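Asker: Structures given as structure tokens follow.
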Structure P
Amino acid sequence: MVADLDAFSVFSGRAPLKANGSFGVVHADPAAPDLPGLVSDMSAKVGTGLSGAVLGEEVAVATRLTQGCTPYPGRFRVTEGEDNIIARLDGRPALEVLLEAVGGERAQLLVGLPVPGSETGAHFPDYTARNIVGVDPKTGLVAIGDLVEPGMAILFCKRDAAAAKKDLQGILSSLKRDAPHPRGALYYSCVARGEHMFGSRGAELDLVKRSLGEVPLVGFFCNGEISRDRLYGYTGVLTVFR
């Protein structure tokens, strides 16, 4: 996609960001150390591992994040854990709490790490989904694909095709109201979505295209998606140029 933009700045590890902007299209090296920290701090400093383009305030965009998971009821507090190992939740063995929370349902289970400050009123908090990478039935330990520490909150969730489709349709309706005549769009989706979640090749993209209409649309599948200042998983990030 070729865009007529006159306010942008390209950056990388070799050419650090020199100008502030209102929105960034950012690519990250998955092998970069402390990648979530790099994403969070990029507005202040950009080192190796990140590259992309920052758009000036003159470039009007609207962006939304769609989750590919459905949370189970309940939030739990890590009372014992280290590195990526959760030993106890609310004072009980972590695996025991996990099995009780899912109620024997057969599904791809994940751990959600709520984003601090994202829960308002009756709305469920924003969260980042992380894989469960191992369990130990003898000790009740649960290992996840992120770091944990005592005191942090977690929730359990499942990958759910019906909820993912509904959520995608919801953000498409929201964007349509916010930007009824977009000039172009960028869509980045997790590799675990696509036909694996939506049932057939191109079904996810067809939903986006039908909502936006005949506008230039580019993007790709990712192994981790960046939205705002966080690194997500199992999500789709849609941005439109107004």
Structure Q
Amino acid sequence: MVAAQALLEEGQKYTLEQSFELLPKTCTAKFDESVDVAVRLGVDPKQADQMVRGAVSLPNGVGKSVRVVVFAEGDAARAATEAGADFVGGNELIDKILAESWTDFDKAVSTRGMMARVGRLGRVLGPRGLMPNPRSGSVCGDDEVGRVVREVKGGRVDFKVDKTGIIHASIGKASMSPEQVRENLVAFLQVLLRMKPSTAKGIYVRSVTVSGTMGPGVRIEPNELVRVAGELR
């Protein structure tokens, strides 16, 4: 960590190109580290109309296999299976999760018709961030299940601003090329910028930091990032 930190100048903010040249050098763990981004927003999460939450499909995926559970029945269940869902079921799947506190998966998707029953899983899935939610797109119609599963398996990332006004998300792996991670970050930021609450005043993107799982954060110049992502004014 000390050696990786020495590569960065204290207090310095870097251009995109500099950031993604430095990032691989700071990922020195013996495993393939995740590349994470932390974006500090100029919003007040305590205000309901300034809550920023959504999802983005990254163009290069997240560099890992995503295990997906789908709560569906009938034709929707068949569509989910064909789309590559790892676990598909109705009441029996709900009972398994309740009885065993089973959460051996990364994402959960539900049809709208199943949500009245899936709601019972809130105490198990909620604390782990696995509960299907309409605002993140993980609750959908029967005819949309296949598309949603393919998006999630292909690298869709859900995000939500925390109580300190920061959004954390994984945007790739250290083994990916700098250009791939850069493209993922820009795609993530484009969605984030479009979600700026109308009631949020002042600077929206306060700071952007990328880092490996075990490495120090590399701070990116926010104004440049906003420019590259094409903020609508």
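Each reported figure results from applying straightforward, stated rules to the coordinates on display, with no laboratory input. These numbers come from a predicted model, not from an experiment. Cβ atoms are built from the backbone, for glycine too; each structure is taken alone.
Asker: Of structures P, Q, which gives 0.05 when FRET efficiency 1/(1 + (r/R0)^6) of positions 103 and 223 (r between Cβ atoms, R0 = 25 Å, to 0.05) is computed from the coordinates?
Answerer: Checking each candidate, the match is Q.
Asker: A further question follows. Computing helix-only ellipticity at 222 nm (-39500 (n - 2.57) for each DSSP H run of 4 or more, over all residues; to 500) gives -9000 for which of P, Q?
Answerer: Structure Q accounts for this read-out.
Asker: Moving on. Where does the value 4.6 come from, among P, Q, when distance in nm of label points 7 Å out along Cα→Cβ at positions 23 and 79 is the thing being computed?
Answerer: Computed on structure P.
Asker: Something else: Output the label of whichever structure in P, Q has the greatest value of distance in nm of label points 7 Å out along Cα→Cβ at positions 95 and 191.
Answerer: If we compare distance in nm of label points 7 Å out along Cα→Cβ at positions 95 and 191 over P, Q, the biggest value is for Q.
Asker: Starting from the value 1.7: which structure in P, Q was distance in nm of label points 7 Å out along Cα→Cβ at positions 135 and 151 calculated from?
Answerer: Here the read-out was taken from Q.
Asker: Of the structures labelled P, Q, which one yields 23 when relative contact order in percent (Cα under 8 Å, 6 or more apart) is computed from its coordinates?
Answerer: Only one of P, Q returns 23 for relative contact order in percent (Cα under 8 Å, 6 or more apart), namely P.
Asker: From which structure (P, Q) was volume of the Cα convex hull per residue in Å³, for residues 63-126 alone calculated, if the value obtained is 128?
Answerer: This figure was derived from P.
Asker: With Rg and Dmax of the Cα atoms in Å derived from the coordinates and found to be 19.2, 61, which of P, Q does the value describe?
Answerer: P
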